[in-house]
Structure I
Amino acid sequence: MVSTDITATAEWAALTRHVGELQAGRVDLAALFEGDADRAGRCTSTVGDLIIDWSRHLVTDETVELLGALADRAGVAERIEAMVTGEPINVTDGRAVLHTALRARSGHSVMTGGVDVAPVIAAEHERMGAFVRALVSGERRTATGRGVRAVVNLGIGGSQLGPSMAFEALAAFRSGGIECRFVSNIDPAALAAALHGLDPAETLFVVVSKGFATAETLANARAARAWAASVLGDVAARRHFVAVTANRAAAIEFGIEPDDVFATWDWVGGRFSMASAAGLTLMTAIGEENFEAMLSGMRIVDEHVAAAPGASVPMLLGLLSVWYRNFWGFQTRAVVPYSQRLRLFGVWLQQVIMESNGKQVRLDGSPLSCESAEVVWGGVGTDSQHSFHQLLHQGTTVVPVDFVVMARPDPDVGGEGVIERHEALVANCFAQAAALAFGTQPADGDPHRALPGNRPSTVVLAPSLTPSVLGQLIALYEHQTVVQGAVWGINSFDQFGVERGKTLADAIVQDLRSGPSGSGASHDPSTESLLTHYHRLQQR
């Protein structure tokens with residue numbers, strides 16, 4: 001496969017000239033607003049329930065036009081079309097990329113490899129719903145005949161980040177009375193904390209691993225099984241485990257009953273898999289109806305993109321990221337939700353963007369000639385205002401910021417002054433975006449108090465944090481990620497950098513267990529030195 005070097009195109013050159021002109025004239029956000037009374041209105045877009053104000057970006061109408069031309073030259077709309085129609089765009093793995101099919105409308109046919117996958121998706125969603133209904137009603141019993149009181153999700157990466165983020169975000173919509181916990185880290189303290197206070201006789205484990213070979217997940221699953229078996233016995237403990245995997249045989253070999261194995265598929269990447277059975281624990285927590293509402297929210301954005309991929313809001317936002325990463329040289333993006341329950345949103349987004357687009361070669365294996373994914377970081381407002389916003393406002397590094405805020409407080413939150421405190425929260429969000437854009441110059445000219453302004457941000461405003469709104473936010477950022485990767489001509493759907501570290505760890509762990517004499521394996525000098533120190537500390 002030959003992939004276009006986008007940096008060698010006339011469209012890239014035009015943007016390079018354009019950014020030089022803007023920088024030479026020191027493009028000024030305040031002046032852009034002064035010269036265009038309707039800028040705020042023209043530069044605010046709506047998708048579903050999301051109101052997206054991108055007016056405070058360092059762009060003119062010409063910028064947007066040039067970025068659109070770049071997307072056309074890179075074939076971004078065509079790549080999105082190829083993705084949603086089931087073509088194998090994950091070229092290194094030879095797979096389709098069909099996370100959008102997981103939330104498509106009922107009856108919507110989705111073909112890949114000559115097979116319509118819509119029926120198997122629908123069947124698995126129905127199995128998930130039936131399973132959750134059985135758990136909540138008490139029909140599904142443990143080996144002791146008791147009902148399930150707690151579900152512990154064992155997974156890592158895409159098998160945990162999305163579902164745990166959504167579980168926390170949708171706390172107001174939890175139902176059914178079953179406690180849900182998530183464990184990802186292989187650190188023994190993580191599983192110990194999750195199991196604290198639980199009764200093995202009333203606990204069910206959901207092991208989520210696409211290939212059923214993820215070392216961290218299987219280590220935790222074995223430890224959890226030993227914990228259950230210590231009270232229930234080995235045979236009975238099996239009744240307390242279900243699996244979500246594309247490797248059914250491996251799950252059964254582990255000891256999980258065939259009827260308790262839920263499917264995911266090789267055409268769904270882990271970091272895009274929340275709408276599959278990877279979200280089984282989430283569905284247990286919020287119920288089948290709310291889970292479907294989240295999928296419907298995702299579908300709203302999917303259909304918006306499908307209707308006009310070249311003119312969609314995710315297209316624009318993805319291109320703005322390319323604009324800053326490649327033409328302004330900004331290396332990072334901060335994501336700051338003004339919602340306590342979205343505190344894990346940025347963590348989930350780190351995987352979606354950086355695992356997808358942290359690549360250095362194009363689709364044909366040739367080296368990239370430009371920078372790829374930005375570093376994503378952030379925190380929750382207003383807490384973040386008292387940690388890193390000082391750097392955002394007065395630091396020497398410019399960081400574009402995404403602010404996410406709700407117009408109404410979470411529906412289950414009451415108490416004195418809820419509306420007033422929420423209004424203060426929203427005011428802080430709006431004020432931060434304004435201060436970043438327009439800065440301030442104190443009357444006495446004190447340079448210590450001066451804020452330069454001219455720092456870009458996006459504000460995403462939604463009515464309230466509902467399952468549908470969360471689904472819309474998820475899909476909004478997923479599609480941005482696809483747009484970025486398509487511009488750069490990279491494969492956003494593999495992750496070989498992650499896999500290499502796992503291979504090295506497998507070799508090193510043998511030496512850790514072999515003692516000072518070692519296993520005879522060869523390592524680099526630094527690793528050998530660390531092994532020596534490790535064994536010395538172990539013997540103290």
Structure II
Amino acid sequence: MSDSQVLELRNLGIALPAHADRSHAVKGVSLRVARGETLCLVGESGSGKSALALGVMGLLPRGLLIDAGSIRLADEEIAHASAARRRALRATRMAMIFQEPMSALNPVMRCGAQLDEVLTAHTRLAAAQRRAKISALLEEVGLSEPARMLAAYPHQLSGGQRQRIMIAMALLLEPILLIADEPTTALDVSTQAQILALLSQLQARHGMALLFVTHDFGVVAQIADRVALLAQGEIVEQGSKDRLLREPRHDYTRALIAAVPGLVPREAPLDPAMPVVLATHNLSKTYVEGHWPAARRRLHAARDITLELRRGETLGIVGESGSGKSTLARCILRLVEASSGEILVDGENIVALRGAALRPVRRKMQVVFQDPYRSLNPRRRVGAAIIEGPLNYGLTRGAALERARRLLALVRMSPAALERYPHQFSGGERQRLCIARALALEPEILVADEAVSALDVSVQAQVLDLLEEIRARLKLAIVFITHDLRVAARLCDHVAVLSQGRVIEYGTTREVFLAPRHAETQALLAAIPGRGYRFGQLRRPG
């Protein structure tokens with residue numbers, strides 16, 4: 001192993017339990033990461049990416065076992081190192097940033113205490129020295145007001161701030177290897193760009209090797225030096241970023257790259273004769289924080305929003321985290337009460353409706369949520385979830401089951417799925433089931449809140465194709481909320497860009513993407529990772 005090599009895997013095998021769908025999570029994997037180099041490990045869910053990363057860190061869950069090959073960290077073989085040795089290496093020689101900082105951080109400990117815990121466990125520094133080191137590192141990762149950050153609990157910070165805390169925690173003891181497992185998946189495009197730029201700066205400053213695990217080819221284009229593509233636990237292709245993205249050799253690689261939405265907006269004919277099924281006029285939502293009059297603070301989550309949506313069209317709602325996208329959706333769905341303004345469904349203002357008067361409107365509007373793993377009750381069969389709504393609105397059980405079977409066919413799933421539980425399906429299949437459930441009441445309006453952001457690129461493409469087909473077939477009106485501007489370009493007819501609760505730009509997708517007028521819209525589009533690569537223009541194999 002050369003002096004520059006930080007991590008080297010040789011024929012690594014990680015065995016799965018006997019009842020799994022294949023014998024190994026990782027099989028025969030060989031790769032290297034050098035000092036100052038970024039290797040992106042890319043693959044779909046179930047490809048073995050996270051298992052490989054956890055295997056290197058010595059954090060494999062019970063039931064998974066390294067049964068073959070070698071893991072060398074610098075000049076030390078660690079594949080079968082003792083638990084004590086692995087514990088000593090973590091944070092000091094290798095560190096990991098996890099996908100969801102809200103889950104990775106302890107919710108009942110202040111952020112400062114969690115950072116201090118790392119130094120207390122691995123160093124003999126005095127309390128004042130530890131605090132000085134932590135404060136300096138918080139400034140290095142771009143967190144202003146270090147004292148406030150140290151005193152804050154994780155829930156009091158934004159997603160980007162929490163991820164910066166995680167990065168600081170990983171870098172406290174200056175490891176030579178940093179593993180980042182999907183660290184930007186849940187972030188909006190501008191925050192994602194900031195985190196990627198920060199990681200590149202920190203890597204250059206500290207000379208680390210970076211193993212970056214992702215399914216996002218835009219991120220790969222932005223940050224990678226080399227790329228290794230994993231499928232069913234095996235490396236199918238690896239090479240330099242430019243070669244692999246521009247001239248992929250394996251059909252699987254070509255298929256994944258072809259599934260990435262391009263940035264050329266859709267050009268679909270819009271029918272002005274179609275009726276307006278949803279409109280908002282000066283819709284506002286204000287939250288009041290604090291109990292004492294002198295300490296109360298008003299948060300304007302939505303301000304004077306005026307939009308309209310016609311039958312058969314898709315309206316994209318885009319913007320950074322905290323811009324008001326989800327608040328707008330909740331107000332439209334009447335899950336929260338608007339502070340002022342109008343919400344018109346088929347011309348009727350529904351803001352003042354209550355109780356039984358609101359019931360017919362509920363039927364007209366249904367929602368598909370972001371996380372298909374939490375959207376379905378794990379203790380109920382899929383069939384029971386799909387027919388629940390129709391039964392509540394008076395349909396007989398037999399008719400509701402027949403409708404459920406038709407809907408499963410519409411979302412390209414077998415009727416046998418009705419008798420199975422949610423955990424027996426993949427993430428993409430669960431999202432198809434959530435779409436079927438939302439359509440069970442035959443709504444006019446479908447609200448999709450980040451409905452594809454948790455999905456792999458190929459599964460995402462399938463769900464987007466499905467939504468487009470359903471919209472065309474049923475003449476459904478869709479409100480599509482997303483932070484992924486590639487997805488908005490792929491699916492939406494009109495786009496509204498939100499910032500601090502206001503609509504700062506509104507028009508057809510082509511108008512907004514090709515000739516943005518507002519500086520913030522221009523900044524959002526400029527922050528899209530991998531803009532220099534012509535994603536979506538490769539022909540999909542088959």
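We did not get these values from a lab; they are worked out from the coordinates using the rules stated. Worth saying up front: this structure is predicted, and the values here are computed from it rather than measured. Cβ atoms are built from the backbone, for glycine too; each structure is taken alone.
Thinking of I, II, which structure, once distance in nm of label points 7 Å out along Cα→Cβ at positions 464 and 488 is computed, gives back 1.4? Of the options listed, only II reproduces it. Name the one structure among I, II that FRET efficiency 1/(1 + (r/R0)^6) of positions 104 and 472 (r between Cβ atoms, R0 = 30 Å, to 0.05) of 0.15 was derived from. It was calculated from structure II. Computing distance in nm of label points 7 Å out along Cα→Cβ at positions 200 and 456 across structures I, II gives 5.6 for structure I. Assuming 1.00 is FRET efficiency 1/(1 + (r/R0)^6) of positions 216 and 272 (r between Cβ atoms, R0 = 41 Å, to 0.05) as calculated from a single structure, say which of I, II it is. Of the structures listed, the value fits I. A value of -10500 for helix-only ellipticity at 222 nm (-39500 (n - 2.57) for each DSSP H run of 4 or more, over all residues; to 500), calculated from one of I, II, originates in structure II.
One of I, II was used to calculate distance in nm of label points 7 Å out along Cα→Cβ at positions 136 and 344, giving 6.2; which? Corresponding structure: II. Looking at structures I, II, which one was FRET efficiency 1/(1 + (r/R0)^6) of positions 24 and 56 (r between Cβ atoms, R0 = 25 Å, to 0.05) calculated from, given that it came out as 0.95? For FRET efficiency 1/(1 + (r/R0)^6) of positions 24 and 56 (r between Cβ atoms, R0 = 25 Å, to 0.05), the value 0.95 is produced by structure II.
Once FRET efficiency 1/(1 + (r/R0)^6) of positions 120 and 368 (r between Cβ atoms, R0 = 41 Å, to 0.05) is evaluated on every structure in I, II, the highest one turns out to be I.
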